[in-house]
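Asker: These are the structures in question, set out in turn.
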Structure 1
Amino acid sequence: MSKDIKKIELRNLRLSDYREIKASMIEAYSDIEEPQWKEEEIRILVEKFPEGQFVILADGKVVGSALAIIVDYAALDENHSYDEITGHYSFNTHNPDGDVLYGIDVFIHPAYRGLRLGRRLYDARKELCERLNLKGILFGGRIPNYGKYADQLTPREYIRKVRHKEIYDPVLSFQLSNDFHAKKILKGYLPEDESSLEYAVLLEWDNIYYQKPQQLAQVTKHVVRVGLVQWQMRPFNGLDALFGQVEFFVDAVSAYQTDFVLFPELFNAPLLAGFEDLPEAKAIRGLAEFTEPVRDKLREFAIAYNVNIIGGSMPFIRDGKLVNIGFLCRRDGTTDFYEKLHVTPNEAGYWGMVGGNRLAAFDTDCGKVGILIGFDIEFPELSRLLADEEVQILFVPFNTNTQNEFIRVQQCARARAIENECYVAIAGSVGNLPKVSNMDIQMAQSAVFTPADFAFPGNGILAEAPANTETTLVAELDLDLLKHLHTYGSFRNLKGRRTDLFELRKR
C-alpha cells in the first residue's frame, strides 16, 4: 500500500472531514456494533477543543483520527466509564484549565495499517501535551484479544503476559510500545466492546517536561535528531537483498525517533558485481537501471518508518549522459533530487560520468537542509550559496578509497561548518568489493561537525563514528544554538563578510 501513496498529511480535524472519518471508523471498528460518531458530536469536539482533534490523510483522504479532551486529574474518578469521561458524549467534561490530556479515540483504516500512521497520531498528541504544559496523557485502552483468553486468565494476568510479549494484543501491545504504561483495569468501560468483555486498561504517558504553573516554563528548543549510516560494502544477491539491508538500517535508526537518515554516496555499488563481465563504463550504466526502483523503495520506507531519508547517491542516465544523483524522500511521501556537480577524475575516466547542474536548498519539516555529494564539499562556493538560503544542516554523502581522499572530505566539511555557521553531517562506506573495478576499497569515518564557538564542542566535532566499521551514528542538533551564534557569536562569519568587496550568486 505505501508504495502507492504519494503524500501523507497530519492536521487538525475539520467538520467537513466527517463523512470520511465515519467511513474509516466503521472499517476500523468492525467488531463493535454501530461505532460511528455522530456529526453533532464531532462538531462539539471541534468547537470546544480544536487543537486536540487530529486527522491523518493519505493522498487527501482521511484514513485515521485521534480525538481528545482535557480533564482535571484531581477530579478524575479512576473507576470511570467511557460514558462518564465524555459526559455522555456531550463533552462537558472538557476543562480547558485541566492538567491532563484524555484520549477518547484513535483509529486507522485497516487498509492503511502497517505504515505507522497510528504512531504519528500519538506523537502529535505528545507534542500537544508538551506544548500545553499538561502533566500527561490518559485514556482507556481496549484489549480486543482478551475474549480469547478470558477462561484462562484474569485481566491482570492478561496484561502482564502482553507486557512480557507472551501474548499479542493489537491495541495494548501498540500502546505499550509507545511509552504508555498500564495504570489500572477499568471494568464496564465500554459496554458495546464485546471483544474486550467490557474491560479496558487505563493507560498513562508522563510528560517529563511538565512545569507547575507557578514556575516559569522553559523555552522550547528546536532539536533535530539525525542518523548516519556507515554502510558496509558487501556482495548482494540481487535487489531484494539490498532492500533488506537498507530497511534494516532505516528500522534501526528510526527506532531512536530520528528525523533524518543519511546513506552514503553510491551505496548501491555492490550490485555492480552482477555486471563484472562488462567494461566499467557499461557496468555503471547497468547499475543505473536500478536507480528508480531504489528511489521508490526509499520513499516507501520514509513513509512506513516516519523518517526523512537522504538516499546517498546513485548513477543515473539523463539524456544519454551518466550523472550521479540522489533523492530526498520526505516522510510525508514527497520526494526531491540533488546532483553531484563536480565529478572526480576517476569518475570521468573510468565511467564517463559528467557533473550535474542543480544546486538547491530543500524545505523539510525540520527546516531547510542542503545536500552536497562527496567531492562537492571541497568547493566552498556551493555551501556558501546554500547558507545564503538559510540552510542550517548540510548533509554530505561521500565515498572515498584512500586516507588522503577521506581527509580532504573530512577537513573541508569541518571548514564548511565554520564558514557557514551550520551543522555538517557526513556519511561514507567501508569495506571492499573484490569483483568491482574502481570500487574495490572504501574508507570512512562518519561524523557531525559544528561551528567553532563556545556553545559547541571545543573541537567542532559533535559526534563521530569508529573508523572503517559498519555502524550507525545518531546525534541531536540544537538549531537554537545556530540562531544564537548568528547574532551573538564571538566570531560571526556570515555577518562579517565584506559584501561591499565581493558577492556570490548562482547563474
Structure 2
Amino acid sequence: MEQKTSEGQSRKHAAADIIKKGSVITIITLISRPIGYVREAIQAYLFGATFLVDAFIVAFNFPELIQTLFLSAATSAFLVPICTKYLHNDEEYSKIYSTFINISIILTLLVSVLFLIFSGAITHIIAPGFSPEVKDITKNLFIIMIPVIAFHAILSVMKAFLNAKEHFAAPELSGILWNIAFIASALLLNKQLGIYSLAIGVSAGAFLQIIMQIPYLRRNNIRYKTAIDLHHPSVKQAKQLFLGALVATSIVPINSFIGRVIASYLPHGEVASLAYAFRIFILPFSLFAVPVYTVMFSKISRLYHEKDWKGMAAHLDSSIVLLAITLIPSTIILCSLGDICIKILYERGAFTAHDTIMTNRALFGYGIGLIFYALSMSFVRIFNAMHDMKTPAIIGLTSIALNAALAALLMVPLGNLGVSLATSIVSCYNFIMLYIILKKRVNYRIAKHTMRDIIKSLLAGVILVLLIYFTKKLFQNNLYLTLLISLFFTVALYGIVFRQYYTMLLRKR
C-alpha cells in the first residue's frame, strides 16, 4: 500500500513539474504565434506577392534549412544528455559550455566563409528558374543572411545548456524578439533599403536572440571563456552522438519534403492545401506537445544520470497522460471543425470554398495522427536522454521509405488526403517501434493508471464528437458561434471528466 502511495505521489510531482515548466512555453507560444502572423501580414502589405518576396523567401529558406537540419533539434538532442552529467559542478559546466560555443563559432565561421565565396553558385542551385536580375537580388539577400547560420548555432548551444538547467523561458522568448526585430526593420528601413530591410531584420533579430540569453546564463552560473578543451570527455561523447542525432531530427523535415514532392503530381493547389493544413495542424502540437516533451527531455536526461528508473517511468507516464488529455480533444476539433477553422483563417480573396474543402481533406489526414506525431517525437527524446541516437535514427530511416511508399500508394485514390494520412500512419509506426524497443530495453510498460486515463480521454472524445455534431447542425450559419460553443464544450467536458486530476495538480502546485 505504501509503495502504491509513493508511486502515486511521484506521478503527481512529475505531472505538476511538467505542467509548471511547460506552461511557460505554452504561454510564450500563444504570444509568439499572433506576432508571427503580424510579421507575415506586414511583409505582404509592404511587398505583396512579387518577385522580390520570391527572392527573399528562397534566400531565407536555405540558411533556415541548414539551421533546422543541423542546429536546433540536433544540438539539443545530443547536448542536453551530455551536459546534465555536469549540472552539479558550475565550473565544469561552464567549461564544456564554452568549449561547445567556441567549436560552433569556429565551424560556422568556416561554413559562412565558404557560403560567401560560393554564394553565386548556391544561388543558381536554390533559384534555378529566376531571371538574372532576380538571381542577383537573391544572392545579395542570401549574403546578408549568412550570419544567421552562426547566430543560430550559438543560440542552439545556449538553449541546450539552459534547458538542461530546466530554464525554458529565455530561449522561447527570443523567438518573439526575433519577430519584433524583423517587423521593426521592415517598417523603419523599407523605404531606404526595400526588400533588403527584411534580410537585415532577420540577421539583426538572430543576433539579438543571443544577447537576450546572456543575463539568464549568468543567473544560472554559466560563464563563457575563450578556452577550448577538445580532449574533454564531453567532446568525445558529442562526436559519438552527433550523427545519430542529426539523422533522427532530420526525419520530420525530410518526410515533409518527400510528401510535397510526391504531391506535386496531384492537380494544382493540392501541395498548397497540404501546407495550409499543416500550419493549422502544428498549432495544437506547438501549444501542448512541445512544452511537454521539452521539459520531459531535460528532466529524464538528469534522472538517467542519477539512475532513477522509477522517476523516469513516472515522468514518461505523466507526459503520456498530458498528451492524451490535450491532444485527443485537439484531434477531434481538427477533424470535426477543420472546415470552420479554415474558412475563418483563409477563405477570402483568392482562397475559394473549393480550396477550403481541399485543405480540410488534408487537415483530416494530419489530424487523426496528431497524438502519434507527438508520442513519436517524445519517445525519440527518451532515447536521446538515454544517450541512444542510433535507435531513433534507424527507425526514422525506415519511416522515410514507408512514408514515400504510402504517400505514393494512397495518393492515387485519396489525393492530398492520402499524403497527409501517410504522415499519420508513419507517426504511429514510429511510436509503436520505439515503444516496443524501450519496453525490451528498460522493461518500461505504460502503467494501468495511464491506460485508464487514455481510455477516459477517448470516451470523453466520443461524447465531444456528438456534441460538436449537434452544435454544427444547430448553428450551421454562424461559424464563430459554432466554434466558440464547441470549444466551450471541449473545456467543460474534459474539465469534468478529469476534475480530480486537475484538482490534484493544482494542490501540488
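FYI, it's all coordinate maths here, none of it is from the lab. Just so it is clear, the structure is predicted and the values come from calculations on it, not from any experiment. Cβ atoms are built from the backbone, for glycine too; each structure is taken alone.
Asker: I have 23.4, 76 for Rg and Dmax of the Cα atoms in Å, calculated from one of the structures 1, 2. Which structure is it?
Answerer: 2
Asker: Given 0.75 as the derived value for FRET efficiency 1/(1 + (r/R0)^6) of positions 84 and 284 (r between Cβ atoms, R0 = 35 Å, to 0.05), which of the supplied structures 1, 2 does it correspond to?
Answerer: 2
Asker: Here is a follow-up. Work out which structure the value 3.6 belongs to, where distance in nm of label points 7 Å out along Cα→Cβ at positions 108 and 132 was derived from one of 1, 2.
Answerer: The read-out comes from structure 2.
Asker: Suppose FRET efficiency 1/(1 + (r/R0)^6) of positions 92 and 316 (r between Cβ atoms, R0 = 30 Å, to 0.05) works out to 0.00; of 1, 2, which structure was it derived from?
Answerer: Going label by label, the one that fits is 1.
Asker: For which of the structures 1, 2 does the calculation of relative contact order in percent (Cα under 8 Å, 6 or more apart) return 20?
Answerer: This value belongs to structure 2.
Asker: The value -29000 for helix-only ellipticity at 222 nm (-39500 (n - 2.57) for each DSSP H run of 4 or more, over all residues; to 500) was derived from one model only; which of 1, 2 is it?
Answerer: Considering all the candidates, the number was obtained from 2.
Asker: For mean count of other Cβ atoms within 10 Å over residues 292-299, find whichever of 1, 2 sits highest and give me its label.
Answerer: The maximum falls on structure 2.
Asker: When FRET efficiency 1/(1 + (r/R0)^6) of positions 60 and 364 (r between Cβ atoms, R0 = 35 Å, to 0.05) is calculated for each of the structures 1, 2, which structure yields the highest value?
Answerer: 1
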